[in-house]
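Computed from the coordinates by the stated procedures, all read-outs in this text should not be read as laboratory data. The shown structure was predicted, so the numbers you read here are calculated from the model rather than taken from an experiment. Cβ atoms are built from the backbone, for glycine too; each structure is taken alone.
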Structure 1
Amino acid sequence: MKEKIAKSWKTLPSAVRKTLAAVIGSTLIILGSLLVVLPGPFTLPLVILGLFVLGLEYAWARRTLEKVKEQGAKFNPLKLFKK
């Protein structure tokens, strides 16, 4: 299934792929950013998903996503609740 989706994605023209990735990824990042100030869960996952979608076509988004993954690996939530 994953290979079929990847194959059909690659058959699209480059301009269409970049436009779709930009619209969907930017929308997810904007929604995630709005949820910081508006009541609602799932702020960070939407931003990360938006970076993933943008990373399909843009190198800067892939680099940013790698930095986020590195910082996330360093994060230990147990330290927040330790007395």
Structure 2
Amino acid sequence: MSTDINLLGKGLIRLGVLLLLFIASPIIITMGFKAIDKFTEAPKLYLAYVLIAAGCLLLIYTIYFAFKTFKVISNSIFNSK
């Protein structure tokens, strides 16, 4: 068993992107909830709800991307060739 260096490099790049997603998605959700507290008018309040929805969708995508990233890393380390 040898490690596939090219696939491991791809996995580590994806791990860096995953780290950014893990930071960005909760921040977007928090900004949406703070915007709900601050804004009372209709157009700005809709923006707050859009931020919450986008943050939740990004959080779901982050979890999916995490599973795919760790699959790539495990395939590169435990190569069957």
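Here percent of Cα pairs over 15 Å apart was derived from just one of the structures 1, 2, and that gives 63; the source is 2.
Taking distance in nm of label points 7 Å out along Cα→Cβ at positions 12 and 44 as the measure, the highest value among 1, 2 is held by 2. Looking at relative contact order in percent (Cα under 8 Å, 6 or more apart) for structures 1, 2, the greatest value goes to 2.
Using the calculated result -31500 for helix-only ellipticity at 222 nm (-39500 (n - 2.57) for each DSSP H run of 4 or more, over all residues; to 500), pick out the matching structure from 1, 2.
Matching structure: 2.
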